[in-house]
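Throughout, read-outs are computed from the coordinates displayed, never taken from laboratory work. Computed from a predicted structure; not experimentally measured. Cβ atoms are built from the backbone, for glycine too; each structure is taken alone.
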Structure 1
Amino acid sequence: MTDTDQPGTVVIAGCGDLGTETGLRFAAAGHRVVGLRRRGSLVPAPLKGRSSDLRHEVPSIPTDTGVVVVATAAGSRDVDEYRATYVDGLRNVLDGIDASGARPRLLVVSSTAVYDVDDGSVVDEDTPARGGTPTATVLLEAERLLRERAPEAVLLRLSGVYGPGRERLVEQVRSGAARLSPTPGASAHTNRIHRDDAAAALVHLARVADPEPLYLGTDDEPVRLDDVLTFLADELGAPVPPRGDASARRSGGDKRLSNARLRATGWAPRYPSFRDGYRAVLAGTGTRHP
C-alpha cells in the first residue's frame, strides 16, 4: 500500500450513506475519491460518482488506487439479496482490483451480527463468530471469501449504525410504537456507533501502519435497550414507552461489544455513548446522504 497520507485515489465501493461520509472525509484530506453505486449521479461532489451495480458487474478500479473501502448495503434482509450484495459484490470488487494491477489497502465493512451471543457477555475480536441467522451466515461467507482472496485486508465489523436519516428508534418512540421489556431490568444489551464515528474509523484504519486483520467498530457504552428508549422519550418530551410483548421487539441477541482494539490504534469516538450521539441527531447535527 502507498502512504495514504499522500493524495491518491480512494475508491468507495458502495457509496451510500456510510460510504459517502467516508469518501467526503478522504476528499477533505486531499484524496481523489471515486464513489461506486448503482446510480452514480447520486454521489455528491467533490466525489467522482460512477454508476456500477456491484452485484452484477466488475468495476473499473483506477491503477493509482491506494485505498478501497467496501461499504455495500443490502436493500432488504432477503437472503438472496444479501448474498448478491455482500458475496457477489465483494467478489466483483476483488476481481476489479486484480484487473487494475493496483495494490491498495482494502477495508471491508461487515457487521457484529455475526456474533450469536445472547447471554450479555463481553464480545471482542477473539470471540468466535458463528452467525446464527441466515443473513449473518451470508456475512460470514463474504468474510471467508475476503480472507481467501485478500488475507491482508482489514475487516471492520460495525455494531448498529445510527445518525442522520438512521433514526428508527427515535421514530418508534415519537410515534408511540416503542415497547419496553415486559420485565423491568431484563432488556437485552444493545450496541451502536454513530455514522460519523464509523466513517472516521475507516479513514483512520487506512492510515494505521500495521493494522490487525479485524476490528470491532462500536462506541464506548453497551447499554440495555430500555435505557435507550427511556432516554429518547425524555429528550423528545414523549411518554415513556409502555411495557409490551417481547415478541414485538426486534431481537439482536444480548452482548456487550468491546472497542478496545480499535481504540488502541488511536481512534476515539466523537460520540462515545448513545446519549452524545442521539442528542446530536435530535439537534439536527450532521448531513443525511442520499
Structure 2
Amino acid sequence: MHRRMGSLLCLLSAAAFGCMAIFGKYAYDAGVDVGALLLVRFGIAAAVLAAVAAAAGALRGLGRRAVLTGLAMGAIGYATQAGLFFLALERMDASLLSLLLYTYPALVTAAAIVIGRERVNGRRLVALGLASAGTVLVLAGAGTGALDPVATVLALGAAVAYTAYILTGDRVVAGVPPLALAGLVTAGATGTFLVVALATGGPHLGFEAAGWGWLAAIALVSTVFAIIAFFAGLARVGPSTASILSTLEPVVTVTLAAIAFGERLTAVQVAGGVLVLATVVVLNAPRRDTWLRAPLRTRPATGAKS
C-alpha cells in the first residue's frame, strides 16, 4: 500500500506538470504575456512553498551558503529554463514542446559522461542512441517548413538549461531539505523575473480576469502541488521508479493538447516521442548492481519542471 500510494503520487505529479503547457496556452489567449506569467507563477509558488516548508520545519538550520546557492539556482538556472520554455510555448505546439523538453534525461547522461561523473556503458549508449533517434524523428516528422526554427532552438535550449541546472544542483545543495530548496529556487526565480519586468516597463497585468485563473492553476497545480506530490511519491518509491513514472508527463501534455487545441502529432513524431521516453526507462531499469550504485537522477532536487 505504501508503494502504491507513492506510485499514485508520482503519477499525479507528472499529470500536474503535464498540464502546465496547456494552462500556459490558455493564459496567452487571455492576454497574459510571458513576463507576467513567469513573475506571477513563481511569486505565488514561492510564497506557498515557503509557508509549507516553514510549517514542516524544513527551513530550520539552513546555512547562509545553502540559502544563497538555492536562490542563485533559481535566479540563474531555473529562470533561464522556464523563460526559454514559455517563450517557445508562444510559438510552438504544446505537444511538440513537451517532447523536445523531455530530451533532458539523455542530455544529463551525456553531460555526466563528458565531465567524468558517469562512466560509459551499454545501457547509457543505448539510451543516448534512442534519445538521438527519437529527437530526429520528432523534428523531421513535422514536415518541411512546419517547425518554427526559433521556437525549436528555444525548446532545445530549455532542455540544455535544465540539464545544467540539474548537474549543478546535484553537487552544490547536498543535504538541503527538498522543500526548503524548492522554496529558495522559486524565490530566486521570482527575483529575476521581477527585475526583468521592471526593466521592460512592467509587469503588464492588464489582462482578462480569466488570465488570473490560468496563472493560479500554473502556480498551484503545476508548480506547488506537482512538486509536493513528487517529493511524497519519491520518498515512498525511490528515484528510479519515480523517474519512470514521470514519463507520464509528456503523454498528458500531448493528450490534452489534442483535446483542447486539436494539436496532432504525425505517426513519425509519435514514434520519436516513444523513443525519447524510452530513454528514461532504459536509464532507470533495475540491474543486478543497483545496491552498489545509485541510478542517475533525471529530475532536480526541486522536483520542478519548466
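Matching task: 2, 12, 20, 22, 17, 13, 9, 4, 2, 0 is the computed value of P(r) over Cα pairs in 5 Å bins from 0, in percent, for residues 45-148 alone. Pick the structure from 1, 2. Of the options listed, only 1 reproduces it. Here FRET efficiency 1/(1 + (r/R0)^6) of positions 109 and 197 (r between Cβ atoms, R0 = 41 Å, to 0.05) was calculated and came to 1.00; which of the structures 1, 2 was it taken from? Source structure for this number: 1.
One of 1, 2 was used to calculate helix-only ellipticity at 222 nm (-39500 (n - 2.57) for each DSSP H run of 4 or more, over all residues; to 500), giving -23000; which? Source structure for this number: 2. Taking relative contact order in percent (Cα under 8 Å, 6 or more apart) as the criterion, the highest value among 1, 2 goes to 2. Structures 1, 2 were shown, and distance in nm of label points 7 Å out along Cα→Cβ at positions 29 and 245 at 4.9 was computed from 1.
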